[in-house]
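What follows are several structures.
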Structure I
Amino acid sequence: MTRALLLMTTATYRAKAFIEAAARLRVRAAVGTDRPDVLEKLNPGGTLALDFLKPESQVQAIAAFAEQYPLDAIVPVDDDTVVLGALAAKRLGLPCHPPEAARATRSKYQLRQVLSEEGLPSPAFRLLSIDEDPARLAQAIGYPCVLKPTFLSASRGVIRAGNEAEFRAAFRRVAAILREPGTAGRGGAEAGMILAEDYIPGAEVALEGLMIRGELHALALFDKPDPLEGPFFEETIYVTPSRLPRETQRAIIAQAGRAARVLGLREGPVHAEFRLNEKGVWPLDIAGRSIGGRCSEALSFGEGLPLEVLILCQALGVAPPSLEREGEASGVMMIPIPGAGVLRGVEGKEEALAVPGVTGVEIAIHLGGRVVPLPEGEKYLGFIFAKAGTPGEAEAALRGAHARLRFRIEPEGSGS
């Protein structure tokens, strides 16, 4: 039976979607994750414990696993798994992005270096140590600027500063995030570094694509209708198809293809984000993995195929049944976090589901769980999904559903 190794952290939102896609394709899914499975002996060949923070040392573990349980594909699902996935796939001769390209997309600093050197639009940028004096650094930085960790995702730790006082406060805040024990080990050599770059004004879009033999196949272009101007950059609504002029859409896709090629991405998913202004299409981030959270549930291809089926087919060396997105407009809202504390209640879900066009409402934090806003937070409160005849109708459905939800968040330590 065909077998694919899915590399994912235990914190992933994507496990169910990929496992269901494997079942749909009648592929045996083995899961490589960062914690041992206590039921591993009951499911031989089904799980593999790995340390994603030490990818070079874990390649042999995957190779040994493949000797006993031959693999036909390796699919890294999360940011933290892309480097190991690329290294292991290269070792076994399986389709994947090259390790050098995977490393470049995992470091926002390396990404900036490559794109700038290759002549793509890029802001001025500088790598700073968290041990440096922020007061001194603040005098040598242009404003407005954006401070960010080089290896975190979902806008965690990304802060805009408009003057020296804001820079000093933002620097200390990002440095505190990077010093957290659960964060410090994930960044390798850049765990103690902050990337400072000029702020890029303009509208923001996201592109989902698939690299096949070094060529980008654009799958969906998302508008982000809510302005993302800072000081924090909490993403909310993604809607596709884009309402931008066709010429602008073609320019975005062309820039995404160029960026992917100069980074060396070759086989696998690509998630790219751009800013648009009078000076052109500016790459914000290029990731060698698919869209995060549960946002892929807003996409469907051909006769109802999820994005994960396309990714698995491509990793197996099989032509996906379709790369054409369904005809209806669709969208997802990453539910904004209204405040910090403990989630004690959620009301209005049935009313939200009753909004025409809404196809799902998923709360991602369980009752009693901690709710942490950006820039420190790394978990979404939940997701709302919608489909409609036009992008505007899909966006309106998402906003209408969100307006009906009510969250009871109490300060920590206050009791239930």
Structure II
Amino acid sequence: MTLRPLMSALALSLMLAACGGKDDHAEDSHGHGAEGEEHGAEEAARGEHGGRLLTQDGFTVELAIAESGTPPTYQAWLYRDGKPLPATAGSVEVRLVRLGNLRENHVLQPQADGSLLAKSVVGEPHSFDVEVLAKVEGKSLRWTYDSYEGRTSIGAKIAEASGIRVAPVQAGTIADEHEVQGLLTPVEGRVANIAARFPGPIRRLAVNVGDRVQAGQTLATVESNLSLTTYSVTSPISGVVLARNASVGSVAGEGMTLFEVADLSTLWVDLHIFGADAQHIVPGVPVTVTRLSDGVTAQTTLERVLPGTATASQSTVARATLENSDGLWRPGSAVKARITVEQQPAAMVVPLASLQTFRDWDVVFVRVGDTYEIRPVELGKRDAQQVEVLFGLKAGDQVVVEQSYLVKADIEKSGASHDH
């Protein structure tokens, strides 16, 4: 079960290395006490508050993201020639450009503790191009740098070869579903136990177990002990021969069942429901039945909930009818089923296969061009296929829906982290 994902991850890594795949992680440590490094610098200098030191013409702005016990916001301290200045000596504005050219501004205001602090929150992920504009003692200053986390670039051909697929976030429905086990049985009244009308030796057998027969078709020929003439034993229904309790030369006794024929064009699915689940399941709701032998599914509708309780299992039995035109659903076979009790609309849903974890977040990966980036998401209700997204995405975002673990692996291999 794990070999294929490992091989896929290895193949992706090899392709990225061979093609010069770029990891857009300018910082391998993006601490919220210290912002991303200036473009082209190996490592940003840090100040006494743990923030990034931005220096120009003798003036310095120490810039950090404050988040100790509060939502993350930009905080700055001012210096001239290495000596602290009061917060009122200048102004600071931080302009961010996120993936997809999404822009936001954070204006910092003087505080009583001598720092400047923004009221606006810096949302996750902290991954953006940064422009810092400051005016200190009348001097206009500007710095730019990139500060990326949870981001990587994968070329279109490599992504396609690796099976990475994206789809737009859109509205959907979340189903309240119950997984149950069941058993296929012939429909009552569609099984015929066929006996000889008069006792006597069986002279000919015309069908075998598994043969399909038509109503009125001869199944056997019996010689009557009374008249010494032969007569035909015919099937009263069309169906499949399930059993043959006869051989040529043996004597067909009075009332002896020679053949069992069943019409299997439709079958009953008897589903066993336990405990409180039985109180929520009513006739008329959709049912998805899965064949255990090969995983094939079929859709049907719950017809009735039987009034009694199955003695052996102490379960409530709910019954649906299943079309069996190809004959591959076999009576006596165990199946599993998903009963959909209710469907609730959701403004945004993503497949469960989209979800990954990054640090302590639930995340998905959004693609813009050849760049993939994490999006922490707040999740709502889920069912067997998809989950509701309450916050973190917008309708139309291109989200990785297949092989998302490969994108995660490529991001993690760079060692990019973001210290909280």
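Where a number appears in this text, it was derived from the coordinates with a stated rule and is not lab data. Note that the structure is a prediction, hence the values are computed from the model and not measured. Cβ atoms are built from the backbone, for glycine too; each structure is taken alone.
Here helix-only ellipticity at 222 nm (-39500 (n - 2.57) for each DSSP H run of 4 or more, over all residues; to 500) was derived from just one of the structures I, II, and that gives -9000; the source is I. For Rg/Rh (Cα atoms, Kirkwood Rh), the highest value in the series I, II is held by structure II. Each of I, II could give log10 I(q)/I(0) by the Debye sum over Cα atoms at q = 0.08, 0.11, 0.20, 0.21 Å⁻¹, for residues 94-245 alone, but the derived value -0.26, -0.50, -1.38, -1.44 comes from I. With mean count of other Cβ atoms within 10 Å over residues 302-309 as the yardstick, tell me which of I, II scores highest. Evaluating mean count of other Cβ atoms within 10 Å over residues 302-309 on every structure, the highest lands on I. Supply the structure label, taken from I, II, corresponding to distance in nm of label points 7 Å out along Cα→Cβ at positions 102 and 262 with the calculated value 2.4. It was calculated from structure I. Of structures I, II, the largest value of distance in nm of label points 7 Å out along Cα→Cβ at positions 46 and 78 belongs to II. Supply the structure label, taken from I, II, corresponding to relative contact order in percent (Cα under 8 Å, 6 or more apart) with the calculated value 14. Computed on structure I. Upon calculation of distance in nm of label points 7 Å out along Cα→Cβ at positions 230 and 294 from the atomic coordinates, which of the structures I, II produces 3.3? Attributed to the structure labelled I. Structures compared: I, II; top value of FRET efficiency 1/(1 + (r/R0)^6) of positions 86 and 254 (r between Cβ atoms, R0 = 25 Å, to 0.05), i.e. the largest, recorded for I. When FRET efficiency 1/(1 + (r/R0)^6) of positions 62 and 214 (r between Cβ atoms, R0 = 25 Å, to 0.05) is calculated for each of I, II, the greatest value falls to I.
Match the computed value 55 of percent of Cα pairs over 18 Å apart, for residues 190-317 alone to one of the structures I, II, and report its label. Answer for the origin of the read-out: I.
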